[in-house]
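Below, each structure is written out as structure tokens.
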Structure 1
Amino acid sequence: MSPVDRLARPLRNLRLSVTDRCNLRCAYCMPEPDYVWLPNEQILTFEELSRLVDRFLPLGVTRVRLTGGEPLLRRELPVLVKALAAKPLEDLALTTNGVLLAEHAEALRTAGLHRVTVSLDTLKADRFIALSKRDHLPRVLEGIAAARFPGQLKLDAVVIRGVNDDELEPLLEYAGQVGAELRFIEYMDVGGATHWNREHVVSRAEILTRLEARYGKIAPLGVPGPAPAERFQLPDGRAFGIVASTTAPFCRRCDRARVTADGHFLTCLYASNGLDLKTPLRSGATAAELEQLLAWTWKHRSDRGAEERAALAAQRGPLASAPVLRAAPHLEMHTRGG
């Protein structure tokens with residue numbers, strides 16, 4: 001039987017980081033000038049990543065998402081995609097910032113990738129530079145245009161007050177034009193968000209109020225499930241989502257785990273540490289031993305990181321300071337595949 005944790009949550013989704021490197025420096029994720037990178041020799045090979053996925057499948061995992069850092073910085077990524085696409089998965093997806101997507105889309109599609117999610121926080125070139133420290137908006141838009149996969153394209157926009165919260169409607173209109181579903185994400189205080197401030201958070205409630213003022217009555221689409229985004233529908237039938245991890249945590253529905261590029265198994269995005277899988281994997285642990293280790297860890301999971309952060313209320317600040325992150329890079333969002 002598939003294990004459930006202490007809150008009766010099953011394990012269904014696995015976010016698999018393939019690199020901690022990124023080619024952008026987004027203000028909500030990597031705002032500092034310098035970072036500590038995982039040693040190359042510690043990064044799991046494609047064979048090791050594939051072997052780990054094989055051990056997660058009997059535990060109930062049916063959906064795998066490749067993340068980073070920026071996963072398209074990992075050389076020969078379609079090789080891994082092809083190996084994973086041959087496994088009995090309901091969904092094989094990838095999250096990318098889109099900068100390299102145009103040049104890799106065809107190879108990823110041929111390898112069997114089901115769908116992609118592209119981060120797009122602004123449609124303004126000068127604002128993109130200010131947010132990411134790179135002049136790559138044209139390349140991102142080119143990547144979105146090339147994203148023709150079997151599953152629906154999704155766009156993610158982190159909404160920050162005073163930065164890009166005046167682009168709710170333009171981003172929603174753009175998503176409709178390219179046939180994508182947009183997901184607004186509340187600014188989170190996790191990982192490298194060292195400049196996080198509660199006053200910069202635009203809540204789900206405020207996003208809905210603003211959009212209703214422009215489009216009319218908005219209706220929820222179904223009962224919220226384990227997916228991080230709650231889906232809504234505009235009067236004209238268009239759907240969009242909101243990930244409200246900051247103001248309305250979905251911890252009680254969370255069915256996802258994360259494995260970092262160097263093999264740390266994390267049972268919560270806010271977890272302070274993870275289980276080292278690389279050592280037993282490289283020391284000759286059997287398939288049964290690895291499965292037992294994963295199952296035991298999940299059965300003892302009681303994480304409610306976002307709920308606990310929300311309970312801090314006025315005392316809430318950044319999860320970790322820059323010096324702490326430099327000393328413990330596994331706390332970084334770009335390391336744990338946020």
Structure 2
Amino acid sequence: MRRLLVFFALVLAVIVWAQEETQAPPPLTLEQAFTLALASDADLLSAHSDLESAQRDLRRVQADPLALRLDSLQAEQGVAAAEASLTSTEVATRLDLASAFTAALEADESLAIAKKQEAIASQTLEAQKIRFSAGAVTQIDVDKASNDYQAALRDSADAEASRSLAYAELSSLLGQPVASLEPISDELLNVPQLEDVQSRAKGQNAQLLAASRNVELLKTRLAAVDNAFSSRSEIEAARDNLESAQISYSESLRTLDLNIQNSYNSVSSAQARYESALANYSTALADLNAQKTRLDAGSISPLSYAQSELNFQTTASSLNSAKHAFYLSLLRLEQSIVGQ
């Protein structure tokens with residue numbers, strides 16, 4: 001008896017282990033996806049390598065007692081440029097990943113809607129066949145329902161293929177397969193003040209900082225040649241270069257202000273569309289609840305209620321699409337801030 005109990009205990013343990021092994025992994029969150037992408041993206045790894053190389057160059061110059069001030073400044077600016085490039089590359093990686101992530105989420109919803117349409121078309125076809133047998137409809141009505149069902153089957157197949165492609169693209173960015181995704185949280189939809197955005201851009205934008213560093217470098221060069229050891233032509237050339245760099249900086253600042261304003265306007269538009277979609281969702285939810293009450297009271301058929309469910313599901317999908325567009329507009333605003 002004791003051996004028999006041990007045997008059954010081992011069998012039960014094997015069954016539990018097998019169930020755990022075959023259990024589907026939890027849905028991947030956007031933050032987890034970011035972590036995976038930032039650790040494996042080739043451009044980001046290259047940017048990290050460039051920064052490390054620039055830092056080594058700076059340490060080498062700082063350790064050289066014969067290094068000139070101009071050499072030190074160039075090395076410091078090399079590090080600053082590499083840091084700015086790393087930041088902009090990280091933002092670009094996040095944007096690419098978020099675009100693929102939201103595309104996969106929307107592919108999930110499109111497939112769910114297609115499957116719902118397929119189920120309704122199938123039920124409609126069966127109902128028309130029954131009505132035809134009872135003499136309530138014509139063969140043309142049955143044929144139309146059959147055509148609608150075949151179209152729904154094709155739509156489902158297309159949606160399935162689109163979902164597979166979207167998940168394949170996302171998996172390629174992450175370097176590992178993905179089975180399911182967690183929806184994007186509303187907490188990510190925080191719109192900053194325009195003044196704060198403009199202030200950050202002036203302190204972080206890669207192009208503007210590069211123009212500023214060039215002005216600083218040319219000022220140092222002018223100071224180095226503006227003495228009795230340099231010819232007048234050398235001094236005038238250094239001054240011209242500095243003036244040109246200052247003009248370029250002013251133009252970069254003007255362009256940045258324009259880009260920030262355009263990006264911020266896009267965020268505001270996306271936010272308005274999202275808020276409109278929220279209102280539509282609330283209306284659709286109220287209508288669905290009303291239809292459920294009518295179904296429970298026997299006022300409408302299950303097929304009519306299924307159509308109401310489909311309408312609500314479509315509205316919910318539109319809301320999520322608007323949310324995704326809103327979030328991506330915020331990431332594009334961040335990209336405008338740090339530059340490319």
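What follows draws every value from the coordinates through simple rules; no lab data is involved. Given the structure is predicted, the values throughout are model-derived calculations rather than measurements. Cβ atoms are built from the backbone, for glycine too; each structure is taken alone.
Using the calculated result -8500 for helix-only ellipticity at 222 nm (-39500 (n - 2.57) for each DSSP H run of 4 or more, over all residues; to 500), pick out the matching structure from 1, 2.
Computing helix-only ellipticity at 222 nm (-39500 (n - 2.57) for each DSSP H run of 4 or more, over all residues; to 500) on every structure in 1, 2 gives -8500 only for 1.
Identify which of structures 1, 2 gives the largest calculated value of distance in nm of label points 7 Å out along Cα→Cβ at positions 127 and 231.
Max of distance in nm of label points 7 Å out along Cα→Cβ at positions 127 and 231: 2.
Tell me which of 1, 2 gives 9.8 when you compute mean count of other Cβ atoms within 10 Å over residues 63-70.
Here the read-out was taken from 2.
Taking semi-axes √(5λ) of the Cα gyration tensor in Å from the coordinates of each of 1, 2, which one would give 30, 23, 21?
Traced to structure 1.
In terms of distance in nm of label points 7 Å out along Cα→Cβ at positions 31 and 223, which of structures 1, 2 is highest?
Largest one: structure 2.
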